[in-house]
Structures are given as C-alpha cells and as structure tokens.
Structure I
Amino acid sequence: MTPIQETIINDKTTNKPIWLMRQAGRYLPEFRGIRKLNPNFINLCLNENLSSEITLQPLKRFDLDAAIIFSDILMLPYGLNQKVEFKKDFGPQLGDLNLDNISKIDEIDFLEKLHPVYKSINRVSGNDLMNNKDLIGFVGAPWTLLVYMINKHSPKKELIKDFFKDEFLINRLLLILEKFLKIHIEQQIKNGATVIQIFDSWAGLLEEKNLPNYIYIPTLNLVKYIKSLNTPVVCFPRGIKNYKNFCEIVKPDAVNIDYNVDPISICKEINIPVQGGLNPKVLLTDTENLKKQTLKYLDIFKDHPYIFNLGHGVLPETNPDMVDYLVKTVKDY
C-alpha cells in the first residue's frame, strides 16, 4: 500500500506523505520549454506523450509521494463540445452553452474526445518512477463546472447577473454533468489512477442556503460512485465556510483544506484524514519562513492522518529550489 493510501485508508498518522497541487507545470523550467512550443493548452492536455512527460517531471526532481495527471477540470466541458480555450493573462474562456447540443452527446463521442487523457494516465501508471507512488486523477465538482459553463470564464469574485434565473438549464446541466463525470472518473481509474480528487474551486461563492442543491447532493453522488469503484476520494471544497458540515454530509475519504481556514479547529472538528492548507505564497518567501510554516502544519496534525499539500496550487513564480526544500522538510519530520 502506498503512503497516501496508508494515510487515507488505514488512518496512519506516523509518516506524512506529500504531493502538491499544480506540482506539474508552470513553475518548472522544463515545463516552460514544452509550453513555449505548444501554446494551445487543450491540445497539450490531449498530447499523451507530452502530458505524461509533464506529469512525471516533478517526480524526477523531488521525492513526492504521488503524481497528479497533467490535465484540467475543463476537459469535461470540452468533451461535451463546449468551446474551451485558455487566453494568456486572462485564463479560461468558454463558448456559448447550447443545451440541445450537449444533451445529444453520447458516451462514445465523449470518450473519443478525451481518449488521449486516459492513454496518458495509463502511460504514467506504468512508468518506473511510479513505484510505491499514487497517481491522482481528478475532476471538477459539478458546481464548479456549472459555474464555468454558464459564466463562460473565471468568476474571480462574483457570478454573472441572472446566473440562477434559468432553473431548467441548471438542473438539466447538473444531471448531464453527473453522468459524464462518472464516465470520466471510471476511465481514469481503469487506466491507473489510484486516488481521485474532486476540485470545487468556486464552492466559496455560494450562500449557505444553496449548498445542499449545488454542492452537497451533487458531490455526494460522485463520492458514493468513486467509493463503489474501491478508490479513495479526496474533496477540496475551496472557500467553503463550514468544512465540518461538508465532511459529515458528503463523507469523502479525505478533505483538502484551503489556507484561509484555521488548521487547529479543523484538527479538532474533523475526524477523517486531512490534506493541504499551506499558503502557496509561503513558497515565495525564504527557507526560514517556509520551514516555520511547514512545521506548524506538521505539528498541528502530528497525531491526525495528514497528507502534506498546499491550500491552492503552486504559483508560477515559485523557485523549484523552494519546492525541493519543502519536500525535504516534510520527509525529515
């Protein structure tokens, strides 16, 4: 059993495994070299040779306990024939949403579009670098995908006006998303993903009264499905006010916390394994501060099943040497 599975499945508290969100990508010079020659981000995710190479790049540098497949949560709307492109200094831009077109997509068309992603996972899982390491597959949570598909770009601080006005569209889309997220998850697991993480990047945008319909119920359906495939599932409801409620209702195997929550209260309130928390901006400071902040999390979760990670992804301006220092600090703990 891998260190991460030991932590999640057996509630092991001694060793603290480590992997980082966005560990494959923007801050690594070897990734930038590939990216320069491949400006179309979606095409890069669909290039099984390059995406598998990018996935393994951080494992060649650092003693991490998992690889996370180089892909994107927006590959799902792409698979549903909504136009998705990534614009420099702007982020994702999605095309108009045509419910009739999306409703007509069948499983075969969807799988054909995303087939290279699964081939890439398969390729990574068979690599020698993956010995005793987990391969993390992932999806966006239904709510976060709904936000992108209707909003058509990152909401940053707020949703477009009238976001909730078309209830039929929202409810229909949630059903379609659940169906194809399950297909996407199953294919990732079949091809070698050993853990699935559900990213709910925009969970923090919702008021408490809307959480059951848009977060709790749709995410719980996915969590139950992943568990039925005998695969551990980690949820990251970023920005949510009450992690305790989320864990009690959705029942993931582990929960990733963001850097705005108090880790001490999380440790007291939540009895499942916890992952993450460190502010990625700490990696932009110095080794003394990085060590201090890292040890803070390790000490708080000393007697709690804990996977070291960040409260969000590695920032593009991060020095790889600081990531190396972080990994070594965790490993020496």
Structure II
Amino acid sequence: MTPVQQCINNKDYKNSPIWLMRQAGRYLPEFRKIRIDNPDFIKLCLNENLSAEITLQPIKRFDMDAAIIFSDILMLPYGLNQKVEFKKNFGPILGELDINKINKIDNEYFTNKLKPIYGLLKNLAKNEIIKNKKDLIGFVGAPWTILVYMINRQSPKLKLTDNFFKDKDLLDKILIKLEEFLKLHIKNQIQNGATIIQIFDSWAGLVKEGDTEKYIYRPTSNLVEYIKSFNIPVICFPRNIKNYKKFVEEVKPNAINIDYNVDPKKIIYEIDIPIQGGLDPKILLTDTNNVKKFVLEYLNIFKDHPYIFNLGHGVLPNTKPEIVDYLVKLVKDFK
C-alpha cells in the first residue's frame, strides 16, 4: 500500500508521509523554464506531456510520497465553456456566465474538452516513478468555491461581490450542474489512475454560519460519498472554515487538511480521522533552524495520530528548493 493511503487507512502506520500543495510550481527553476515558453496557463494545463513533466518535477527532485497532478480547479468552469484566463500578478479572470449554454453541455463534450487531464493521469499511473510506489492525487474544487469563482468572476480575496446572493434561483441551478460535472470530472480522474482525490474549498471561510449547510456541508458531502463509492480515499481542505470538527462530522471525509490558522494542539483532541497539513508556508521562507523548530512541533503533536505532513496552503513562489529538500528529509528522518 502506498504511504499516504497507508496512513489514511491507519494500517501499520509509523512515519508521517509527506507531499505539499503546489509542490509542482513556481518555486522550481525547472518549472519557471517551461513557463517562459508557455505563458498561457490553461493551454499548459491541457498540454498532456508538459503537465506530466511538471507533475513529476518535485517527485524527481525530492522524496515526496505522492504526486498531485499539475492542473487547476478552474478547469471545471473551463469545461463548462465559461472563459477562464490567468492574468500575471492578478490571478484568474472568468468570462460571463450563461446558465442556458451550460445546460446544453453533455458528458461527452465536457470529457473531450478536458481529455488531456485524463490522459495525463493515465500516463502518470504507468510511470515507473509513480507506479505502485507513490499516490497519484487528483483533485477538484468544492462546489462552493467553484460557484464563487463562476459568479464573482475573479478571486474574491476578502469578500464576495455585493450582489452575489441576488439571484438565488441561479445559484441553485449552478450548484446542481456543478455537482453533476464535478462527479464526472472525479470519475474520469479515478478511472484514469488517480488513487486519492482532494477537494479544495479555498473560500469556505467566506460562508456565513447560517449558509454552511446549503453551500458547504451538503454539496461537499455528496461528492465525498460519491468518491468513496470507488473505494479510494478523499481528503477535504475547507480552508478557514469556522468549525473543522463540525465539518468532519457532517461531510465525513477520510482525512482533513487543516489551514495554518488552526491550533494543532487543539484540533488533535477534536478530530478522530487522519489530519493533513497545517504548517504556515511562510515558515519555509525562513532558515533551516526555524523550519526545524516548527516542523518538529507538528510532528511531535501528531506523533500518535495518523498525520500526513503538508502545509496550511500551497508552497509560496519565493520558497527555496533547498529548504523544501531540507523539510522532506526532516520529516522522513523523524522517529
């Protein structure tokens, strides 16, 4: 059994496995070299060969226990024919949303539009570096977070647009479509080799307490239940959600990724399932002494609890690869 799955299943669990969100990305010089020649991010995600090469870059450089595919949660609205582009130093910009056009999209069209992602998984699953040795993580955005991007049409940063909830009938219709096509996207990833699915709810923290059931718990729980039907684990990352304990009770993922605002000493007594992540990515911008201090703190807190070492968000672009190498070795050597 691969290390991350072994930890999640709590079978002969000894050492914490390690992988990092955004481990394939801008902090690696080999990635930046590819990016110079491929400025269109969406096209890069749909380049089967280059996206496979990028996915494997951190696996070749460091002894990570899992590869996470080089893709983006916004490939979902792209597959639904909403225009998606990434502006340098700004982030994603989405085009007008037309629910009538989305209603005309069928499974075959959607699958063909995102076919290179599934081809990427199929090729990686056969790769000797990955095959039977490391987990291959596919992922989707949670319905709420995808809804936020599709309506807001850009990253909300600190707040949603003033009229976000104006047309609740439209929101309901989009949520229904999102569940349908997120399930299809998940199925296609699993059938092509993904051994774990992670659900990223990047904007879970924006939901008001009274709306959590409708926009977070219920739609995410439906995806979790669907993923479990394939007998593979699902990890949820509801970033900045107010109550991780309640989320776990309602959604029932196999493992939960915590963000860096969560107190690890408190959360360990609240959650029974395997925990992933937590370390502030900014710690990796400091020196090895500081990295060692905080990493060992997490490892010691979770030493008697199934724990997958990761961060409380993605690797920052100005992180030095040497620090990541140090981090991986530190986790691997911990007893």
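Read-outs throughout are calculated quantities, based only on the coordinates presented, and are distinct from any laboratory measurement. Since the model is a prediction, treat every value here as computed from it, not as a measurement. Cβ atoms are built from the backbone, for glycine too; each structure is taken alone.
For which of I, II does distance in nm of label points 7 Å out along Cα→Cβ at positions 36 and 316, calculated from the coordinates, equal 1.5? Don't skip to the end; give the middle numbers.
Values: I: 1.5; II: 2.5.
Here the read-out was taken from I.
Going by FRET efficiency 1/(1 + (r/R0)^6) of positions 76 and 324 (r between Cβ atoms, R0 = 30 Å, to 0.05), which of structures I, II comes out largest?
Values: I: 0.35; II: 0.55.
By FRET efficiency 1/(1 + (r/R0)^6) of positions 76 and 324 (r between Cβ atoms, R0 = 30 Å, to 0.05), the leading structure of I, II is II.
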